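What follows are several structures.
Taken together, the values in this text are just the output of simple stated rules run on the coordinates, not laboratory data. All figures in this text were calculated on a predicted structure; none of them were measured in a lab. Cβ atoms are built from the backbone, for glycine too; each structure is taken alone.
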Structure I
Amino acid sequence: MAAEEDVRMTEVTGPFRQVLFISAGASHSIALLSGNIVCSWGRGEDGQLGHGDAEDRLSPTRLSALDGLDIISVTCGADHTTAYSLSCTEVYSWGWGDFGRLGHGNFSDLFTPQPIKALHGLRIKQIACGDSHCLAVTMEGEVQSWGRNQNGQLGLGSTEDSLVPQKIQAFQGISIKMVAAGAEHTAAVSEEGALYGWGWGRYGNLGLGDRNDRLVPEKVSTLNGEKMNMVACGWRHTISVSDTGRLYTYGWSKYGQLGHGDFEDHLVPHKVESLADSFIKQIAGGWRHTMALTSDGKLYGWGWNKFGQVGVGDNADHCSPVLVKFPHEQKVVQVSCGWRHTLAITEEKNVFSWGRGTNGQLGHGESMDRNVPKIIEALSVDGSSGQQIESSKLDPLSGKTWVSPTERYAIVPDERTNGSFGKGEWG
């Protein structure tokens, strides 16, 4: 980690840069702004912010290492992050490297973005990051996976971790539209609307009618002819949306995260009846909570709410969808769930966050929890002081890039520790 005096902080001002995309990890956040600018904030202990150190950032900070690389997408895992440049045909990754989740062929932590050599030259359509594994869908509909694989979540037919991306051969001849990654399971939707699940299935989160693991993708056959359009994963639950905009959830529901008005697990996709009259435009899954965005810009949340991550003004768990209210009834255009916090972009070009704030992951310049949406001033057109984003530029001779596993040890998830993942605080 660099000494404090080695970091030069500058302020980025000028024309307003609109936030195009947001993504939330376990305790950090990232945003892609117009002009291909990337900002990150929150917990930095494992290098997941990409600023060359292990410091937390309480406000959005420009990730200078990605300047000029024409980044078009960013995705958070639990304690790692990825970005993609179409013009360079490179996927970059950084953060906690245990189990090979960074795809660089080793277990080392990485404090600045580095390209994944095995993916060089591939045109990537989408990247999904779970707790300890990642997947990338190519423009041709093929899927590469890497990282932790103890329950078969990589879909490679084994339980061996993969330190570099490998093609999922089970999808040969099947064009995949998108993938989603949970803690230890994975889901996918094909271009033809078929839904697949694989990996850890203890809570029915694969949608296959049982609690068994799968080492390769298996098609969900209980959808009564409905074609699926999108899928998202929470920690141990799965959310999907049909072509007709209907919302389905399945898996673990101890905290009501399935939204069916109870706390019962479901082993196959089950329609969320309370939103049956809404057309669902986007979905997101957190550690134990769920968000759904309707076509008319309304955002609903439910599930675990200890830190206010559902965003409805209390800290009680909700087993049915509840409408999240925004100032001046702003319409939402995008949402992302972290493990215990949530981010949203509104039509008015404002960015809001709520939930756990202990590491600054809400981007408000403080470490307070929030149980209703609060505007991130630096990223929003309505920010009271205009757009002011700090940029951290590390002296390359003084900052660490790689940190070997002998210096930093991972905590392996264990049911005896309440299923905790990573090195952060999960309460």
Structure II
Amino acid sequence: MSEIRVEPYRVRRIGAHSHIRGLGLDENGKAIMVADGLVGQAEARQAAGIVVKMIKEGRISGRGILLVGPPGTGKTALAVAIARELGEDTPFVIMSGSEIYSSEKRKTEILMEAVRKALGVRLTERRLVYEGVVKNIVIRRAKHPLVPYLTVPREAKITLATRDEEVTLTVPEEVTQQIVELGVRKGDVIWIDAQTGRVHREGRVREFQDVKTYDVETRRIVETPSGPVKKEKEIVNVLTLHDLDMYVAAQRSLVSIFGFTLEREIPSEARKQVDETVRKWIEDKKAAIVPGVLFIDDAHMLDIEAFSFLTRAMESEFAPILILATNRGVARIRGTDMESPHGMPLDLLDRLLIIPTRPYNADEIREIIKIRAQEEEVELDSKALEKLVEIGSKYSLRYAVQLMEPARILAEQRGESKIHVEDVEEARKLFIDISTSVEYLREYEKLFLK
């Protein structure tokens, strides 16, 4: 493993929707109260399930989806769940409507890049990998060379086991960083590419000794691999059309004296070349198109030019599944003087299947907080949980979830491993909610600059 090389990694962060595995529907397409990381929103999830079926049957051409509802009602979670239902290798691109406004690129170029990022090309190859259940893992850390009070992972000793063999590997910093980023722990099934060092987590096993599992499990349950740990494995890689666009554009563009490709808009000729190549791969059965999901939050921030582009993009040969979300009612269409439902042109709304979401009740908030506590690996006692439910019901679910991490740190400062109700109450005093913030502004209004 001494020759393993990988690309630099990004520091791991627990995402707000990292626990979602699907829509949580039964065999009849009805929503289960708590399943696949989702809670409540039964009608919206059932509607999303119908959308997934339409996508899989190739019957959504020319249409898009619009999620409408108040803030914090799970619109983004629903979009993530749709992407999960379509498959693990389904490209999922998330952006805000305000991201199209840039001084460096045209709005249509930014949208075109997003559309191309949401279209995958599935290629299959055989690779030599180390695969097994993580039986033990020890990570050695060292001080950061530039920031002495920080530590960074340097190497890891990891034991992988199959039904037939057990191997202990010492992996270098690049692989260790990926292990940390992915949150790999005992009981996870992973494979490590022996040539590139790429790490992939396949899921989690239930039957493995000393592994903690949950009734509401947020990681895919898989079987323990059999055979040797080191083996040849068929690996499916999914590249996006944008990845291919960038590669072709880099071959065409000028290179600076420092060796970096000059950043600019991708020429249409490069995209045409990629499209022709992909069509040939498909005809030769070397590849397949994977329609991904382009999710645009705060879609009311788009302007009339962007809406026109998206209307045309939905009808193109290579088109992703377009999901828009908004929390606006009747609003002005940006770039015009006209008002319309959700601040969108009527001709675009006519092409969208609209799915409403509704505020969560107390029972649903309780289950969501339990799931987030599990995902963020914090322990709540029963009174702390009920306090967070009360806060979520009175103020907002997001505020209740945001209080968990400060409360955990306060509990640790008291020498406790579990969050108690006093930790939650102290966190509330330190980090106020929106309504308290408004009261604060009114109280000290004269002292603020205008």
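Can you rank I, II by relative contact order in percent (Cα under 8 Å, 6 or more apart) and just name the one with the largest value?
II
Quick check for you: by mean count of other Cβ atoms within 10 Å over residues 76-83, which of I, II is greatest?
Going through I, II one by one, mean count of other Cβ atoms within 10 Å over residues 76-83 peaks for structure I.
Comparing mean projected area of the Cα convex hull in nm² across I, II, which structure shows the greatest value?
II
From which structure (I, II) was helix-only ellipticity at 222 nm (-39500 (n - 2.57) for each DSSP H run of 4 or more, over all residues; to 500) calculated, if the value obtained is -10500?
The value was obtained from structure II.
Given a computed value of 1.6 for distance in nm of label points 7 Å out along Cα→Cβ at positions 284 and 364, which structure among I, II does it belong to?
It was calculated from structure I.
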